[in-house]
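Laboratory data are not the source of any read-out in this text; all were calculated from the coordinates shown. This is a predicted model, so every value here is computed, not measured.
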Structure 1
Amino acid sequence: MVLDMWHLQDGKDEIKDEGDSVCFLPTPIPHSFHLAGASSSLTYTMPSRDLTHRPHFSLDVRTKSAEGLIFYIPTEQEKYHLALYVSKGRIRLSVGRRREIFNREKYNDGKWHTVTLSLEKRRFRLVIDGLRAQDGVLNPGESSSIQLSRAVYLGSPPAHTHADLKWKMLPVHGVVGCVHNFKLNGSAMAAPAVNRGVGLCFEGQMKSGAYFSGHGAHVIIDESFVVIKKFELVFELRPSKQTGLLLHVGNSDHHLTVFMKKGEVVAQVNNGGGGFSVCVQPKQTLCDGMFHRIAVIQQNNVVEMHVDTEGKYTIGPSASSPSHDRFPVYVGGVPDGRKLSFLPVTESYAGCLQNMVFNRDVVVFEKLSAVFGPVNMRECPANLRAPSPH
C-alpha cells in the first residue's frame, strides 16, 4: 500500500483541513515515527548508489523495549545483512555475518538517544550519545561481498524475512517506541513506500487506545463477517477532525456503515431491501477533547444510535434479502474509497478510538495484524491544544 507520507513527516500538517479549527488537537513531534512492535513497520526503497559507497545512518530513538529491531537491511547475498537492534537494553549494530559491536550502556530508559552508524570498507562504526563503540572489522572476503539491498525496513520487517532473521539470531519484531530524524548520508529519508501501522509521536503523556492519523489509515477487525440483521457496536472516540469513516462492512446491497460528517454521527444500513439510516447531531461538540461513547444497535429493520446520553432510532424497509457473503470489517477508513462509491464518506477518520466492542467481542487494537497506514495501535496522546481562534 503506497501512501503519501509527507503529512506524517511534517507533523504540523498531518490532520489539517477546513474543519480542524474547531477540534482540540495533539501536538506531534515533527519528523517522528511511532513503532508499535510486531504490528508496525516502514519500508523504504533506496537508490542503490546511496547504499553502496560508505553508507552513514543517523537517528534518535526513544524506547523502553529490552529487545527488538530498530532497522534492518538485507543484502543481495543471503548470509549477510546490516541491522541495528536492541538486546537486553543495549543497542547493537550487526554487519556481515553475525559480527556485532555495542556499548555496555543500556538505552531502553524511555529517553531520547542519538545513534549514528557507518560502514566504511572493512570497518563499521557505532556511536550513541557521543560514546563510540570499538570499531567492528570485516574480513576481506566479507567487505568485498556485502551488497546491501535497496530495501530498508524500519521496525518489524515483513514476514518473508523472518526465517533469515531467526537463523541470524536477530529479533523478528521491531521495538516499541519512537524514532526521530531518521537520515541516510546526512539527508532525511525520502517518503517510505509502505506504511504498516506507523503513526506519529506526540508531545506529552499518552493514554490507552489507538490513534488514527487519517491519510488512508485503517485496520481490519474481522476478516470474514456476514452482514446480518442483528448487530451491536460500542466504542469511544475523541476526534481530531469532524468528518471521517468510523466503521464499514459489506457492499452496496448489504452493509453497515458508521461515520461522522461535520460533527454529526450517522449509521447507514442496508439489509438487501434498500438503505436507511439514523443520525445524531450532539448538542455538545464531539471535538471538545473529551472521549464520547457511541453505540449502534440493529435489530431486523430497526437501527438505533446513542451518542453519550442522546439517542434516536429509525425503522427501515421491512423487505430484505439475506446474504451469505463474507466481508472484512474496516475501522478508520477503507483501502480505496473509489471502489466503494456508494459510501457517503470515504475520508479516513483522524483521532482516538478506545474500548471498542464489536458484536460483544472486545477489539484489542495492539493485537491486530491487518493494519494499514499511519495508526498508533497502542496509545493516544493525552495532551491537547485548544482549537484555533476563527
Structure 2
Amino acid sequence: MDIVLEYCDYYLLDKVYAYALPKGGYVDTLIHQSPLFNTIAQFDLGKAIKTVPIIDHITSTNNTLVSNAINFNATSINSANLPSYLLNKVINYQNKADIYGLKPNLLPAGDFFSSSFLPRSSLFRESLSLLVITTLFGWLLYFSVAYLSYVYVFDHKIFNHPRYLKNQMSMEIYRATTAIPVMVALTNPFFLLELNGYSRLYMDVNDCNGGWKAVLFQIPKFILFTDCLIYLIHRWLHWPGVYKRLHKPHHKWIVCTPFASHAFHPVDGWAQSLPYHIYPFLFPLHKVLYLGLFTFVNFWTVMIHDGNYMSNDPVVNGTACHTVHHLYFNYNYGQFTTLWDRIGRSYRRPDDSFFVKENKAEDTKRMWRKQVDQMEEIRNELEGKVDDRVYIDQ
C-alpha cells in the first residue's frame, strides 16, 4: 500500500495537506497551544517504559526505547515484566527501513513534501488518506468490473428466475456502495501496520529474497492459504446465530447479478477479506504482486457472481459452484478451489443443466422450479419458514 500512497502523496495529497493544514497555520498553532499537546510533548516514552519492572539483564547502554535489548528466557517472564517483553518483541519485529513517509522512496520529495504540519508518516494522515484512497478505489473497481461483467458476460435470463427479487440490482448496488467504506475502515489497521514496517512485504527482488522464483511461488501459496482460511471463515458465517446477524444480507440474493459481488454486511465482507491481509504478516510477499493479487481477488469476486457458467471444472470453484452456494446455502464455501469443500464434505457438483446454453423456455422454467423446490427446503432449515424477500413472481 506504500506504493499507492506515495504516488498519491507526490501527485496530489502533499499539496492538499499543505494548503489545508500548513505548518504554522491556524490549526497548527491551535494544536501546539493546547494543554493536551504540551502534556504529550513532555512525555518521555523511553523513560516511562523503563519504569516498568523488567529483569536485570539489559545489554544496550543506549537510553532510547528502540535500542533497548531485553534478554528474556522461558523462566524470566512474569506478570510484572510481560508488558516490556511484548513491547520489545513488537519493536524488534518492525523493519525500520520500511516505515513510510520518513523519506522519499520511489519518487523525489517534491515541493510540498514538508509543507504540512501533518507529515507523511503521521498515523492520522495515513489513516485519513487510506480511507479516502481505498474507498474510491474500491468503488471504482466494483462499478467498473461489475458493469463490464453485466454488459458483456452476465446472463440476463436470470431476471426471469422466480427467485430474482424486485428491484434486486438497485438493492445490491446500495448494499455494496454503503458497505465498502466501512470494510475499508475496518481494514485500515492492517494497512497502517504495513506502512510502519510490521509486515513481510518487500520490494527488492534479489537472491536474499529468493529472486523471481520466490515471487512466482508466492502466487499459489497466497491462493492456497487464503482459500483455506476463507473456507473456515465462510463456514463459521453459516452457523445459525452468526448467519442471521452477519451473513444473511449477502444471501438475500438467491440468484445473483455481478453487482451482488460486494453486497455484504460490512463486518461479513471484512471477515472474509482477513486472510488476504493476514498473509503478508506471516509470509514474504512482493509489494507489487500484493497489489496485483488484491485486484485479482476483486475481479474473481465479481466473476463468481456473474451467472455465466463457462466450465464445470472439478478443481476450480467458479461461477457455477458459487451459484450452487447461493441457491442451496450449505455447499461450496470455498473461494478459489473445491479442495477444502471436498475435505470438509461440503462440495456439491453443479448440475449439468447449468451448462446447456440453448435451453428451450419450457426446459429452463422446469429447471428453475426444481431449483426453487430444493432451495426452499434448505432455506426453511437455515432461516425458518418466514421469508422476508419479495420476489418478482409475487
Structure 3
Amino acid sequence: MAMTTTMPSTSARTRVRCRAATEPRNARAPPTTRTAPKVPEGAPTVPPQDLPQRPRRNRRSDTVRRAFRETILTPSNFIYPIFVHDEGDENVPIGSMPGQERLSFKNGMIKKVREARAMGVNQVVVFPKTADNLKTPCGKEAFNPMGLAQRSISLLKDTFPDLEVYTDVALDPYNTMGHDGMVRSDGVVMNDETVYYLCQQAVSQARAGADVISPSDMMDGRVGAIRQALDDEGFTNVSIMSYTAKYNSAYYGPFRDALASAPRPGNEDWKIPKDKAEYQMDPANFRECLREAALDEQEGADIMMVKPAGAYLDIIRALRDSTTLPISAYQVSGEYSMLKAASAAGYLNERDAVLESLIAIKRAGADLTLTYYALDAAKWLQEGN
C-alpha cells in the first residue's frame, strides 16, 4: 500500500521552531571554549524573523564570499596601452595623465613592457606619437614600413615573441587635421578613400609582426576591407579587434594631449569639423551599437570593442548579449585621469575605486579591458583584494 507524506503547514513549522527555541541554546551542542559575541548596549531583544531565505548567509565570511564570487578579474584580462615616441632616449611625462609617459622607442618601451609581463600582463596596444613634420593631410605616414608604429611592433615581437601586440588603425595620429580620416574642403570626412589607406596601414602593421589589428576610425566598411586586404597578403592568422561602438565622447581629451592628435581649427577655405560626431557614435544612442555589431561580425571582426567603458556599461552588455565573439572595452584616458585626480585629492581610495571600476566592466560582459591601470591593477590583484 502506497504511503503518502504530508508536509507541515507554515504555521506548524513556525510552532516547531518556537518549541525548539525554548530549549537551552547549547543543550545538545558539544562543549566549547567559544563565547557568544556581545551585542551593543541598548540593542533590543527580538525573536528571529521567520525567513526561509537569508542571502547574507552567502556573504558571511571572506572565504564564503570568494567561493561564490561570480566575476573574477585577472591580469590576463588586461591590455596595456602604451604611448611611444622616438624624439630622444628619455620618457616624457604626460601632464594630463599622471603616472603615464610617452615611452622612448629604444629604451623605455622595452623596459615598461618587461615590467608589465612580470606582473602577468602580456598584451599591449601601441600608440605612436608622430612628429609634426611627418604629418600630412592624407596621413600617409600611417603605412610607412619604417614608421614609428611599425618599428615599435617589430622590436616588441623580436624581444618578446609571445607578447600579444595590438595596433591602432586610424589616420588621426598622422593627419595634420586631427581626424581619423581625410577631410574634404567642405568639412566632410571621406569614407571610402580613408578605408583604402587604412587597409595599407593594417597590412604594414601585420608585416611588422602585429597579432591584432584594431581599426578605431569608425569608417563604414573598414572591417571587411581590412580583412580582405590582410587575407590577400597571406595574413589570415592576424586578428581584427574592431572599435565597434566608439562614441563621440568627452572622455578622450588626455589621450589626444598625449599624441597631439586633437582636431585642428579650420578656416573659410578648408573647413575642419571641431569634433568627430560625423563618424563616431552619438552618446545618446543605444540601438545603433547593435547595427554596428551586426555589420562588424558579418565583415569578419574577431573581437568587438566598446569605447569608453565606464559610462557605457549598458552597451558592453548589449554587445555581450548579441554575439558569441569576445568583447573588449576601453577604460579611456579621461576615466583614468578622473580616478587619478579624485584619488590625489583624497576623495577616493585609488586601489579600491580602480578595482571596482574594472570589476564592473568585466561584470557587464567585457572579456578584455584596455586600461592604463593595467600594471597597478595587476599588482593589487596579486596582493589580494
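Below is a table of values for the structure above.
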read-out	value
For 90, 53, 44 (Cα extents along the principal axes in Å, calculated) the corresponding structure among 1, 2, 3	3
Structure responsible for -17000, with helix-only ellipticity at 222 nm (-39500 (n - 2.57) for each DSSP H run of 4 or more, over all residues; to 500) calculated and labels 1, 2, 3 on offer	2
Volume of the Cα convex hull per residue in Å³, for residues 228-299 alone derived as 159 - corresponding label from 1, 2, 3	3
